[in-house]
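Student: Right after this note come the structures.
All of the numbers you see were taken from the coordinates with simple rules; none came from a lab. Note that this is a predicted model, so its numbers are computed, not measured. Cβ atoms are built from the backbone, for glycine too; each structure is taken alone.
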Structure I
Amino acid sequence: MRTHAVARVGERPALADWIELTKPRISSFVVLAAFAGALLAAGSLTAWPQAIAAAVLIGCVAAASSVLNQVLERDTDALMNRTKDRPLPAGRLSVGAAVTFAAALGVLGVAGLAVGFGLMPALLALSTLCVYVLVYTPLKMHSALNTLVGAVPGAMPPLLGHLALAPAGHGFTGWGIVLFAIVFAWQFPHFMAIAWLYREDYSRAGMRMIPALEGSRGMAGHQALLYGLAILPVSLIPYLDGRAGAVYGLGTLVLGLVYLGASAAFARRESRGRARALLLASLVYLPGILCLAVFDPIVGLAAA
């Protein structure tokens, strides 16, 4: 039976509730990745104001996606311990208010990209939002392929940032594609750790996450290991083709081996401690790679 949370009478939503709707931890990663992609496309640190502007607008679109995701999943969120206290299932915000908030964020992000950076990044950002909300979100209830599908919009922020500041005709080349591939692969060990930790919640809500499926023991670890292996050669491409230097190459190799080691340990034996270690490694890996890409001396923020 479908239920509808109603904002509690006499209560004004706190600022923290509005912020929580945007999934700020995810949004911060989106902004960071988009900022790195934009700077690498611009080819100069002096372009940081434009890079920040593009990243914030892309972050607004991602935040709108997160809000609409929570609108659609408010009933399943109410069934899971980790999400039942979110503003919508807890009744601290109404669905109408959340939809209005998402629309404002989405319009600001897409229109801002169109006016400031061109129609292509704006349309691609809008398409990313649509895939996340209209394809990935409902697919979570029907197929374990949702993780693969969701990884595509999840990997778009650095490519969108790159496209926003890249010279005409160069948006889908170089660093933009490499960063897209890195973030795409990075998501699988990261999410498998989360999904394993909360597999009982997902099972209770009826979501088709791999660790929550019957007979899925060991599958999350194997998926994490597979993509942990894949991310190593992909992340080293800029070093191997001369786009980045030894600082990036060595740093990426060390981070990749740590991430792979955590994935392998989780694959050998799925446990809460190893899942948490993998999750921590994932949260160190991505910002580390992005910083190496931007600040490698050989890169010099040359145009990608």
Structure II
Amino acid sequence: MKKSAVIVSDAYLPKKKTLATRLKTNLPLLLMILPGFLALLFFHYKPIYGLLIAFKNYKFKLGVFGSPWAANNGMEHFIRLFGGNEFAGVLGNTLWISLLRMVFGWPSPIILALLLNEIRCGWFKKLTQTLTYIPHFFSWVVLAGIFRMMFSSVGPVNSLLGVFGFEPIPFYSNNTAFLVLLISTAVWQALGSSAVVYIAALSGVDESLYEAAYIDGASKWKQVLHITLPSIMGTITTVTIMNLANVLNAGFDQVYNMYNYSVYDVSDILDTYSLRLLADGRYEIGAALSFFKSFVGMIFVLGSNWFIKKISKDEYGIL
């Protein structure tokens, strides 16, 4: 039998919306993202032109574009930066502190999110999440003052150690003790806010998977290992890749407010070094340092993204 062709009139086809119509329809959403877009534009993209200072002999009267180019094809300030006596030390401190923050700070919010996901008492779960999130709202200026009072030689922590017969620990004059204090407080402050992303990801896991695993006799640990973690692996890899962009950012706010001359050998980082360069009027070398940090961060993001996509066969990644 010969089939007859079906002719659909243009009147029944969905009409393509014009740009004006789409803008009018999505106007509330566009207005919601406008403040964030403007902040991103003015505070992140607009200052990029200032990186030209790293390649010029900057003169305040001439401005960025009017200043002459530096010697050695514009690389003079990078040569002075890398050849400086302090650079190797502050770079090593920055990498060491960043590594410690990643090693202890990367799994902590994941573990907290997994533990909160297992709590069945609603009010206790909300209370715990709120208490762990609160430190995120405190400035490091405030927190540094609190920690300096608590961990001083005559503070409550050392007084408590004395009650149990232990010697007081010089947290602010011993290099190892200060690093332990620095890393532990950094992880504690960011714990709740970092866990929010994983908690949101866990809310999207299909509950029927847990029910089927329970029927098959899987324990809680096996459910976490074979259901929970694989379900949020995309979120974990994305957050990890984005965090690697800050591999040379060891937490300026925290370090600047907590360190002192006694622990300079382990706590002087690239950001505090950059502050000293700006205070001394060496803007070109400070800009070169910022350019170097941004370039290294970009390499780490692109490299880690390529590596994760390769080992996961393009299942995970951000690009």
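Student: Identify which of structures I, II gives the largest calculated value of mean count of other Cβ atoms within 10 Å over residues 73-80.
Tutor: Answer by largest value of mean count of other Cβ atoms within 10 Å over residues 73-80: I.
Student: If we compute distance in nm of label points 7 Å out along Cα→Cβ at positions 113 and 289 for structures I, II, which one ends up with the highest value? Provide the component values of the computation, followed by the final result.
Tutor: Details: I: 2.0; II: 3.4.
Evaluating distance in nm of label points 7 Å out along Cα→Cβ at positions 113 and 289 on every structure, the highest lands on II.
Student: Ranked by relative contact order in percent (Cα under 8 Å, 6 or more apart), which of I, II sits at the highest value?
Tutor: Working: I: 22; II: 25.
Max of relative contact order in percent (Cα under 8 Å, 6 or more apart): II.
Student: On to the next question. Comparing Cα Rg over 2.2 N^0.38 Å across I, II, which structure shows the greatest value? The partial results should precede the final answer.
Tutor: Working: I: 1.01; II: 1.35.
When Cα Rg over 2.2 N^0.38 Å is computed for each of I, II, structure II gives the biggest number.
Student: Give the label, chosen from I, II, of the structure having the highest value of FRET efficiency 1/(1 + (r/R0)^6) of positions 105 and 225 (r between Cβ atoms, R0 = 30 Å, to 0.05). Walk me through the numbers on the way to the answer.
Tutor: Details: I: 0.25; II: 0.85.
Going through I, II one by one, FRET efficiency 1/(1 + (r/R0)^6) of positions 105 and 225 (r between Cβ atoms, R0 = 30 Å, to 0.05) is largest in II.
Student: Right, here's the next one. Starting from the value 4.5: which structure in I, II was distance in nm of label points 7 Å out along Cα→Cβ at positions 65 and 185 calculated from?
Tutor: II
Student: Taking distance in nm of label points 7 Å out along Cα→Cβ at positions 201 and 233 from the coordinates of each of I, II, which one would give 1.1? Intermediate values should be presented prior to the final figure.
Tutor: Working: I: 3.6; II: 1.1.
Label of the originating structure: II.
Student: Right, here's the next one. When helix-only ellipticity at 222 nm (-39500 (n - 2.57) for each DSSP H run of 4 or more, over all residues; to 500) is calculated, the result is -19000; to which of the structures I, II does this value belong? Could the numbers behind the result be given before it?
Tutor: Values: I: -22500; II: -19000.
Attributed to the structure labelled II.
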